[in-house]
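Have a look at these structures, which come just after this line.
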Structure 1
Amino acid sequence: MTIPHVNLLSSCFQAEYEIGFSRGLFLNGLSVTVLGSNDSEKNRLEDEIEFINIRGNQNSNRSKFEKILNIILYLKKYCLLGLKRRNDIFHTIGLFVVRGGFGALIEALILRVFFKKWWLTVHNIMPHDAHNRINHWVSYIIYRLPNHLFVHTDRMREQLINDYKLKSKNITVIEHGIDNFIDIDPQAKHKLFKHLKIENFSKIFFQFGYISHYKGLDIFLESLSKINVPSDVLFLIFGKCQNTQLRKTLQTEISLLIETGKNVLWLDQYISTDLVKIALAATDYLILPYRHIDQSGVIFSAKSAGLPIIASDVGAFRNYIDVSDCLVPPESSLDLAKAILEKIHTTDQPNRSDLLKNARERYEWKITLKPYVSLVHSEYKHTL
């Protein structure tokens with residue numbers, strides 16, 4: 001019997017998602033090829049999973065000409081592979097290499113021509129900080145090109161059906177999964193303090209990820225200005241901000257908070273995966289004060305460590321809330337301040353072992369990908 005084969009187009013922008021997705025399909029008995037862009041990704045995959053470094057190792061210091069040439073060569077390799085593996089499924093699980101706008105549309109048109117069976121995962125229906133008419137119409141066209149679309153939530157599926165007039169039969173919900181769970185570590189706080197070279201704190205509130213306006217770090221900081229906080233509480237922020245003006249504004253707000261006695265530490269830089277894992281195990285609450293989003297991989301990073309969450313009630317966040325978590329109205333620094341203050345003074349600590357157990361039972365990739373695997377088998381039966 002022929003084992004169904006899936007080619008996964010990876011952008012390496014969301015490496016944890018892409019690696020977990022690949023391994024989940026393999027563990028469900030499918031044959032998998034990952035078309036990636038960094039050899040480091042290969043080391044985390046089973047030997048039976050084929051890995052093709054189709055884009056080469058990316059160098060951020062490349063010239064603009066080198067980047068354009070790299071994209072052209074990458075698309076050429078994709079097209080040749082599409083012709084060679086004509087009956088295979090090709091699934092774009094990462095982002096388009098040409099990010100956003102008409103560049104993404106051109107890439108999508110090329111993939112549609114050369115891939116007989118092209119599937120696409122829609123991580124966010126619209127770009128986070130580019131909700132405008134042009135991107136809406138570009139997305140409107142792109143979403144009609146693949147043979148099948150995958151989204152993370154029922155809410156996203158309904159939005160594509162109602163707002164983009166797509167057929168329901170061509171859209172499948174596949175929940176975000178978790179590949180690596182982080183065990184409970186009583187020494188995690190000590191390890192974090194030692195790594196950061198800071199004094200000990202009894203409670204830590206944490207926010208991490210690339211800093212953008214829609215993620216609401218300014219709302220988080222404003223909420224801290226509204227409350228009195230004990231000196232043994234730390235507010236820890238990991239994430240690089242590439243917007244110069246936003247960075248200056250946030251740095252000013254943090255300086256003012258520090259002057260009033262708040263312990264706020266922002267590492268405005270790329271943070272290694274190992275340090276993020278230590279922080280997830282060591283901190284007490286993850287803060288997600290987003291203005292808007294469909295869903296976020298960060299919330300699943302928290303779930304992987306049994307870390308309780310305080311989040312804005314946006315997108316599909318409500319679907320992932322446990323009894324120890326808390327939702328607040330979006331863009332309300334006052335409600336966020338009240339939630340933080342309540343968690344600071346509570347004596348009823350969440351049972352992280354139970355939260356971790358619940359996450360394993362619901363979010364392991366082998367489990368969340370069951371509907372996808374059924375669809376692959378159905379597609380191959382139809383082809384045969």
Structure 2
Amino acid sequence: MPLTELMVKQAKAQNKPYTMADGNGLILEVRPSGAKYWIVRYWVQGKERRKSLGPYPAVTLKMARDQNIDFRRSLEKGSLPRNERFQDIALEWYEKRMKPTMTQGHLDTIRYRLERYVFPEIGGLSLGEISSGVVLSLCRKIETRGVVETTRRVKQIIGQVFRYAIATDRAESDPTVALRGALQTRKEKHHGTLTDPAQVTNLIRGILAYPYPVVRCGLMFSALTFCRPGEVRHAEWSEIDLDRQEWRIPAEKMKMKRAHIVPLATQTLKLLDELRALTGKGVWLFPSARNDGRPMSENTIRMGLRTMGYANGEMTPHGFRAMASTLLNENGFPPDVIERQLAHVEGNAVRAAYNHAEYLPERRRMMQWWADYLDELAKK
């Protein structure tokens with residue numbers, strides 16, 4: 001017997017989910033929470049599939065029936081509606097989940113991996129047709145090219161799309177979960193860094209003796225602030241707040257698109273005073289030597305370290321972060337304070353949405369201690 005609007009409205013929640021059939025594959029699922037969802041049951045190659053049409057009462061009985069009719073017609077033509085294809089759900093995930101939170105560089109990489117490796121293989125399939133075996137086959141093809149890290153990242157992207165589909169009620173499980181341990185693992189590469197105080201002493205002395213003033217300031221600024229190399233290169237004078245003694249990095253420049261505050265120690269302010277005489281009339285703290293309308297190249301700090309005699313496996317621009325993290329932890333600073341200053345974001349969604357000013361008083365004290373510590377090492 002077909003459902004009526006009154007029957008749908010009066011359907012009560014029970015201890016377990018249950019369904020009420022309207023006919024022609026259209027069912028209403030009533031969940032223990034009281035939420036009600038319209039679902040269409042259909043078959044592809046003898047296997048049952050389900051498509052969510054949305055929640056009641058946002059989708060009325062009449063609207064659900066109309067959508068079901070349209071869906072059945074598309075099946076008769078031998079094609080799935082666009083929003084059932086992996087490619088379209090992946091692009092929706094990209095627009096709604098990735099774009100608001102990731103930098104353009106990361107977005108470009110994700111889009112390239114989708115279009116290069118994923119869409120040609122599974123883009124036209126429905127989510128129900130993508131099993132763990134299908135994903136494993138796709139990943140094995142990438143592995144044969146010797147790009148182990150790319151394989152891992154592609155599997156990760158596919159899993160994220162499926163988890164988005166689960167959250168939007170268009171999938172019931174993530175086929176990548178079963179592939180844990182099935183793929184090759186890369187040999188972990190660590191950024192070259194120095195953590196022995198004696199080595200750090202030589203590093204700071206070498207920086208202070210570096211002959212080119214702007215690069216010297218860039219190296220020392222990296223050591224004092226331990227920000228990511230890209231954040232240092234793109235630092236602008238307009239972001240320096242001398243009254244608050246802070247470098248305020250806007251969200252669009254951060255890896256995870258969250259604004260970040262870097263408290264400036266006395267030594268850092270002195271360095272900026274020196275640097276302002278050199279580059280203060282322009283936009284960038286560290287402009288390109290060839291074109292002051294652009295920031296210094298990503299290799300400038302690295303080449304500075306090479307000039308000082310450090311091989312890539314010994315010390316890198318990113319190594320200033322690991323150096324500070326290790327020594328601050330060893331000297332008893334709270335891990336949460338260190339992680340916040342490093343602008344690391346936790347996987348936990350609740351913790352990830354942190355206030356950019358969290359632990360700011362503790363971070364101020366820590367940053368001044370760190371500058372004093374480097375000073376003391378250089379004087380030994």
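Every read-out reported here was derived from the displayed coordinates using simple, explicitly stated rules and does not represent laboratory data. This one's a predicted model, so the numbers in the text were calculated from it and none came from an experiment. Cβ atoms are built from the backbone, for glycine too; each structure is taken alone.
Here are the numbers:
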| item | result |
| --- | --- |
| Ranking 1, 2 by relative contact order in percent (Cα under 8 Å, 6 or more apart), the structure that comes out highest | 1 |
| Highest-scoring label, criterion being distance in nm of label points 7 Å out along Cα→Cβ at positions 4 and 52, among 1, 2 | 2 |
| When distance in nm of label points 7 Å out along Cα→Cβ at positions 300 and 372 is computed for each of 1, 2, the largest belongs to | 2 |
| Origin of the value 0.80, where FRET efficiency 1/(1 + (r/R0)^6) of positions 148 and 364 (r between Cβ atoms, R0 = 30 Å, to 0.05) was derived from one of 1, 2 | 1 |
| Which entry (1, 2) yields the derived value 15.7 for Kirkwood radius over Cα pairs in Å, for residues 92-195 alone | 1 |
| Parent structure of the calculated result -0.25, -0.34, -1.15, given that log10 I(q)/I(0) by the Debye sum over Cα atoms at q = 0.06, 0.07, 0.13 Å⁻¹ is the read-out and 1, 2 the choices | 1 |
| Label whose coordinates, when Cα Rg over 2.2 N^0.38 Å, for residues 124-171 alone is calculated, return 1.22 (choices 1, 2) | 2 |
